[in-house]
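In structure tokens below, several structures.
Rule-based calculations on the coordinates, nothing more; no lab input. From a predicted model like this one, the values you see are computed outputs, not experimental measurements. Cβ atoms are built from the backbone, for glycine too; each structure is taken alone.
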Structure I
Amino acid sequence: MTVADVGRRRTDAMVTSVGDMHVVPEARWDAVVGALGGLDTYTSAAYARASALLEVPGTRPLLLHLRDRGGDVALPLLLRPLPGGAGWDAISAYGYGGPVARSRDVATALGSALDAWARANGVVTTFLRLHPLLDNAALVPPSAELVPAGSTVAWDVSPGRDLLAGMHPHHRRAARRADREGLEVTVDPRPACLDEFRDLYYTTMRRQKADTFFYFRDDYWAALVAEAATLRPLLVEGRLEGRLVAALLCFAHGPWLHYHLGASDEVARTIGASNRLFVAAAQWAQAQGMVRVHLGGGLGGSATSPLFVFKHRYDPQSEPLPFHVAKLVHDPVRYRELAGTDDTAGFFPPWRRPA
């Protein structure tokens, strides 16, 4: 039994429903979220299980379901054991998340019910990454600190739209250069193995001097393949003379294709390989009848960052979508003990700040 297994059993024994806030059995997770119109890659049980592997040992997925007179609301979370003591902090899975509901009238009820549930279960804080495509910032309780965190790009790939004609000329030229250089592009909607992608991705992270968090563990990559029936990973690869030089990993769900991770070597960066792969992913999504390719945002949420500009150039006619995060403190006394302050500005919760 691993440390994570021990932590998960401990969590199962401790976390309980409180009042009208119910802890949903994992087998019913997707059905509950789907009934509220919010089932997506990032709100699914499979993605929560995979993302829990990126957190501290003992982290477990959790779906809360509030039944209120104003309507039902579900909240996907990951529960993380607090450092050096009993209790938990809660966070959205890596990427996007937040409340799912059909009515915006549930926000106030969610706040009071979540606080009562959290205090009863030793949950000190909750940090939510809201989902731009679900537009769920309005569902955040008024007691939360709602923080604008920049914008994300959602490429309109509706059937019949000329994707190449709508792109910025620079991106169009770069994609065509990759074709002239002989880049061989493949799109695999059910990859059986991500090892080669992982290795190139690690190369990319080293070049970018990325935080250690982004060197995802082997069991995370294995989980993406094992959960493929639900997560629907899409692997787009670019090769020169058989050698992998660039790749994208995406998730397909309903009308949306989510760009998740990208990788490239130095040669790829000089011939427009990544530009060509994004075009291939968008064309695949369009052929499937999808309407959006969610490319995400830029570093630090800035609309002027080179990464955001790069993504927006695929569809400069479409307005970026606002991205928010939300911070909730359920136990101010314990928060002060752990953080050394009452302040919630900056990295939240502060005890999770990278060293």
Structure II
Amino acid sequence: MQQIWLNGRWVDWRTAGTTDFEKMLLDFWREWESGQTQFRFQTSGSTGAAKTISFTREQLILSARASARALNLTPYQRALLCLPMDFVAGKMMMVRALVNNLQLIAVEPSTRPLENIPDELLPHFAAFVPNQVDQLLHDPVRSAQISTVIIGGAALPQTLRQKISELPKAWYATYGMTETLTHIALQRLNGPDCQSRFHCLPDIHVRLDDRECLVISTPLSATPVFTHDVARVYSPTEFEILGRWDNVINSGGVKVTPEIVEEKIAQLIEATLPGRSYFVAGVEHATLGQVVSLIVEGEPLSNEMMTKLERELRLRVPGLDRPRQIHFVPSFVRTPALKIKRGETLKKITR
């Protein structure tokens, strides 16, 4: 890869960056061109303290080639990098371009990543996070030009999954983390090959531990990677993610997985509170220990709207996992990668 298109101009690795994003991208490219053999990646810190993990150059190459095979990427295709370079997702998009001889198109991370890209440079392959996809689908003509899309970084809301299922090109949800050097599994979201489960990339296998959390065996790690993701495993290469072990609510002895509740109420929240971020969590309770609660970003609703929302929640979630309380937080606490930090956001409720 001799040049890349970066924020409206063609540059090479000797170019000086003008923004933080450009500087980090070009610094990483220079490290690669220098033959550097060890690379450090920082976790996002969404579920705990951020930490740094090191991988070898050979491991990065192995991961990039595995992705290319799984996604049928071919040399000279255009790949879009519109993710922060602080974390593994952005850096590995660049590695995929370098290793697989793709033409890289790079733009500042934003919720409208295609906005400043000329039609003739629209990518064949792109990676997005869910909040970018939400805006992308408002531009169906240009987004339809992308042949292959992968989505990661956070759980994909059911409302977005429904919209994606109607699209013509290949869209995938991904599963992975910094510890696995981005995705180790894909789930096709649309078309005749649509899948209900994640399918592992070659040479990767999964199982459950005694917490019923996913354990990953990958060539990139000498030891298994133990996750905090509660899962259902159908075979050594097929699985479904149910939620985060850290997030499980214990309400009067009943364990509730909040991500499952969030899926049940997704359409209701979209209709009642369009565009608002939300999550389900356990809030401290004197007798139950924790009470299942809906946490919504933004200003409180009127009394009339609150009554309607509470009534609809009783209809949609009649069981013990129904949110009994609704709390409004002016702004959620997020990581630099825009993941919601649930624990720190919940602290705002008690203030």
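Values computed for the structure shown
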{"item": "Mean count of other Cβ atoms within 10 Å over residues 143-150 - highest-scoring structure of I, II", "result": "II"}
{"item": "Structure (I, II) behind the derived value 10 of relative contact order in percent (Cα under 8 Å, 6 or more apart)", "result": "II"}
{"item": "Structure from which 62, 42, 38 was derived, Cα extents along the principal axes in Å, options I, II", "result": "I"}
{"item": "Structure (I, II) behind the derived value 5.1 of distance in nm of label points 7 Å out along Cα→Cβ at positions 23 and 279", "result": "I"}
{"item": "Origin of the value 5.1, where distance in nm of label points 7 Å out along Cα→Cβ at positions 15 and 255 was derived from one of I, II", "result": "II"}
